[in-house]
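What follows is calculated from the coordinates using simple rules that are stated; it is not laboratory data. All of these numbers come straight from a predicted model, not from anything done at the bench. Cβ atoms are built from the backbone, for glycine too; each structure is taken alone.
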Structure P
Amino acid sequence: MMASSDDEQGKAILEAASKLLSEEGAGALTVRRIATEAGCSTMGLYSRFGGKDGVVDQLYVQGFDQLCDSMSALPKTGDALGDLRLCARSYRETALAHATHYMVMFGGAVPGFEPTPTSKKVAHNAFDRLVSQVQRCIDEGIFRGDAPKLAEVLWGSMHGLVMLELVGVNPVGDDTGRRYERTLDALFDGLKAN
């Protein structure tokens with residue numbers, strides 16, 4: 001079933017699910033609770049999303065859409081490495097601003113949730129955005145290597161720090177923004193071609 005979140009009721013359902021998940025955890029995500037919070041009938045939720053799994057799947061898609069939109073909104077300048085840094089910063093800012101979505105996407109916020117194959121394709125679009133930024137750095141001789149493999153290293157590192165920040169783990173007690181920038185510096189230096 002195709003999710004329908006483009007009308008006011010669909011948006012209200014997703015907002016209600018996100019709020020419940022954020023405030024009460026996955027146990028609060030029942031069709032009845034989501035529908036009640038959204039001010040609709042359970043039938044309205046079923047007709048739009050097919051049930052709870054469809055709602056969670058749409059939160060997953062929304063999260064990746066937010067990530068892709070934030071990266072797409074960045075200007076392309078003549079500084080490929082600077083643009084990559086802006087992309088990495090945008091990734092962190094988007095994750096922190098939409099933490100509930102991010103935890104659905106990556107943190108196992110809803111036990112047993114498995115995104116649909118179509119939703120997984122949306123997730124890969126976000127990775128492709130990062131790959132294209134890395135490829136620009138390779139094309140300009142800044143980095144050396146295979147763009148998808150380098151992008152995977154960058155994404156894994158960025159994701160790891162974002163997850164630590166979201167769950168409140170800060171082993172050295174440093175400012176989390178400085179920690180992120182320091183990691184980007186180390187990664188970029190390590191990937192440089194010369």
Structure Q
Amino acid sequence: MFDDVEVLDACGPFEVFSVANRITTRDGGVRALDVVLVGVDDGPVHARGGMRIAVDTTIDDTRRYDVVLVPGGVVDEVPAAAAAWIHTQFGTTEVTASVCTGAFLLADAGVLDARPVTTHWEDVDDLRRRWPSLDVREGVRYLDHGDIATSAGISAGLDLALHLVSRLVSPDVATSTARQMQYEWSDGQ
């Protein structure tokens with residue numbers, strides 16, 4: 001999390017994971033996912049549009065995460081320490097993912113390679129210009145390559161998060177989560 005984060009980029013996947021947990025625990029099961037909001041520092045994040053969001057911990061926390069999902073927003077002023085943290089986490093996560101312009105932060109961190117990536121349609125040309133070796137795709141909601149996943153802009157983060165629930169928990173939980181959220185979703189890219 002960082003100042004000028006896009007609200008739905010961060011809060012949309014958070015809601016998907018939160019609802020998936022409600023789905024898995026309402027009948028006595030265990031939480032499917034532990035969700036932690038990690039900030040560049042411990043102060044509240046000032047999201048785009050003025051929303052303030054509290055974080056649970058900071059990039060100074062040395063714990064290991066199974067999934068790191070990097071939201072987008074105005075990423076040009078995100079401190080370099082965030083890219084270093086993403087790079088370090090990438091070495092131990094099962095999947096490192098981005099929503100929207102979060103792909104720029106993954107590129108800054110040096111974790112993107114020859115596999116196709118995507119971002120918000122408005123930022124595709126800029127991503128290509130800044131990292132000409134990237135294979136930037138348009139017209140897809142998300143791409144999942146196992147250890148790296150990227151999504152297109154803003155609401156596409158919901159699709160990616162539901163896909164991750166399907167992949168990491170179960171397709172039934174993902175379908176039930178989408179239904180509970182009254183979100184039209186099918187696990188297609």
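Taking mean count of other Cβ atoms within 10 Å over residues 57-64 as the criterion, which structure among P, Q has the greatest value? Please report the intermediate quantities before stating the final value.
On the way: P: 23.5; Q: 11.9.
Answer by largest value of mean count of other Cβ atoms within 10 Å over residues 57-64: P.
Comparing P, Q, where is FRET efficiency 1/(1 + (r/R0)^6) of positions 17 and 161 (r between Cβ atoms, R0 = 30 Å, to 0.05) highest? Display every interim value, and only then the final one.
Details: P: 0.65; Q: 1.00.
Top value of FRET efficiency 1/(1 + (r/R0)^6) of positions 17 and 161 (r between Cβ atoms, R0 = 30 Å, to 0.05) goes to structure Q.
Using the calculated result 1.00 for FRET efficiency 1/(1 + (r/R0)^6) of positions 49 and 113 (r between Cβ atoms, R0 = 30 Å, to 0.05), pick out the matching structure from P, Q. All intermediate terms of the calculation are to be shown ahead of the outcome.
Numbers: P: 1.00; Q: 0.35.
Among P, Q, the structure yielding 1.00 for FRET efficiency 1/(1 + (r/R0)^6) of positions 49 and 113 (r between Cβ atoms, R0 = 30 Å, to 0.05) is P.
Using mean count of other Cβ atoms within 10 Å over residues 9-16 for the comparison, can you identify which of P, Q gives the largest number?
Values: P: 19.2; Q: 23.2.
By mean count of other Cβ atoms within 10 Å over residues 9-16, the leading structure of P, Q is Q.
For which of the structures P, Q does the calculation of mean count of other Cβ atoms within 10 Å over residues 25-32 return 10.4? Present the calculation step by step, with values, prior to reporting the outcome.
Details: P: 14.6; Q: 10.4.
Source structure: Q.
Work out the source of -23500 here, i.e. which of P, Q gives that when helix-only ellipticity at 222 nm (-39500 (n - 2.57) for each DSSP H run of 4 or more, over all residues; to 500) is computed. Mind dumping the intermediate values first?
Working: P: -23500; Q: -11000.
Only structure P yields this read-out.
Using the calculated result 1, 8, 15, 17, 17, 13, 11, 8, 6, 3, 1, 0, 0 for P(r) over Cα pairs in 5 Å bins from 0, in percent, pick out the matching structure from P, Q. The partial results should precede the final answer.
On the way: P: 1, 8, 15, 17, 17, 13, 11, 8, 6, 3, 1, 0, 0; Q: 1, 9, 17, 21, 22, 16, 10, 3, 1, 0, 0.
Going label by label, the one that fits is P.
When you work out distance in nm of label points 7 Å out along Cα→Cβ at positions 89 and 169 for each of the structures P, Q, which one comes out largest?
P
If you rank structures P, Q by FRET efficiency 1/(1 + (r/R0)^6) of positions 41 and 73 (r between Cβ atoms, R0 = 41 Å, to 0.05), which sits at the top with the largest value? Walk me through the intermediate numbers first.
Details: P: 0.65; Q: 1.00.
Biggest value here belongs to Q.
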